[in-house]
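Pasting the structures in now, so scroll down.
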Structure I
Amino acid sequence: MYVRGKQFIGSAILLERSQGDGYVVRHLICQGIELILKGILLRHDFDKYDPLLHKKKHFGHSLCKCAQEVCFIYGLKLHPQLNQELQKLDSFFSQHLFRYGKLVEFFFPPDSIPFERSVRRLVAMMRKFDRQILADPNP
């Protein structure tokens, strides 16, 4: 799940660089964030998180809930601006508006929905997590 999430992020970055559709880029970013965070939770405690990750009342497709849980586990704090960016992304992603939102395009052009801060922090977190996995392949 974690590796698949990294590939979604990589795809989004390539699409963004080639001036791809902004909504598709944001959907791929969110998909990647979701899978990376869920992969980290599963690696931390598979038995605890596996039954919770797909249930809407626990985590569902909420980027914020997953990020808050990862932060809680690792004693991290979400910077307020990062939290605000994630909440905005989450409000579109959890309702599938990047994929299906017809009126969204008129009120929220893709450039009005930032993702850069989230990706920068996520990449830094992935590097740290990758080093941890290499150091201890068996959690």
Structure II
Amino acid sequence: MKGISNHVPADKAILHALGMGPQRSCAELRAKTGKSEGAVHAALHRLRKAGSIVLTKRGRYALPGSASPHVYARDAITDALRSGKKTMPELIAATGKNYGEIWQALRRLEAKRGVIQVASRGELVAFALPANQRRRRA
């Protein structure tokens, strides 16, 4: 038809591409939509902020409900510690993260006073939330 534009907004094109398949990376979305890298990144930012899409892994996106969302190690640790102190093996079991991810996140949380080490001599090192953070809910 004359006078009708074929332009499809990047947001709409990305939602359509994600609806046609499982999680996709930025490169896959650029190939599917034909949009530029900048347009795809800007649209992903807007869509994620609005809750229309979720991050499933680093650099992978999906529609909500079609894949489990990514949970950062610090958030998983904080949630696990709300019920009380935990040792490293307990944190690995509670969060589903590996040793390295948990250790890095604990060190960053310790530096910001978000977590403290609690253990008496001869016990396994355990971590807990400071007293002022135990009651807060995210």
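Please state which of the structures I, II yields -21500 when helix-only ellipticity at 222 nm (-39500 (n - 2.57) for each DSSP H run of 4 or more, over all residues; to 500) is computed from it. Structure of origin is I.
Given 1.4 as the derived value for distance in nm of label points 7 Å out along Cα→Cβ at positions 21 and 53, which of the supplied structures I, II does it correspond to? Walk me through the intermediate numbers first.
On the way: I: 2.7; II: 1.4.
Working through the options, I get structure II.
Calculating distance in nm of label points 7 Å out along Cα→Cβ at positions 93 and 125 for structures I, II picks out II as the one with the greatest value.
Out of I, II, choose the structure whose coordinates give distance in nm of label points 7 Å out along Cα→Cβ at positions 45 and 109 equal to 4.6 when calculated.
Details: I: 4.6; II: 2.9.
Working through the options, I get structure I.
When FRET efficiency 1/(1 + (r/R0)^6) of positions 69 and 117 (r between Cβ atoms, R0 = 25 Å, to 0.05) is calculated for each of structures I, II, structure I comes out greatest.
Which of I, II yields 1.06 for Cα Rg over 2.2 N^0.38 Å, for residues 13-76 alone, as computed? For Cα Rg over 2.2 N^0.38 Å, for residues 13-76 alone, the value 1.06 is produced by structure II. Given a value of 26, 17, 14 for semi-axes √(5λ) of the Cα gyration tensor in Å, calculated from one of I, II, which structure does it belong to? Derived from the structure labelled I.
Out of I, II, choose the structure whose coordinates give relative contact order in percent (Cα under 8 Å, 6 or more apart) equal to 17 when calculated. Source structure: II.
The numbers here are math on the coordinates, done by the rules we state, and not lab data. What you see is a predicted model; the values in this text were computed from it and never measured. Cβ atoms are built from the backbone, for glycine too; each structure is taken alone.
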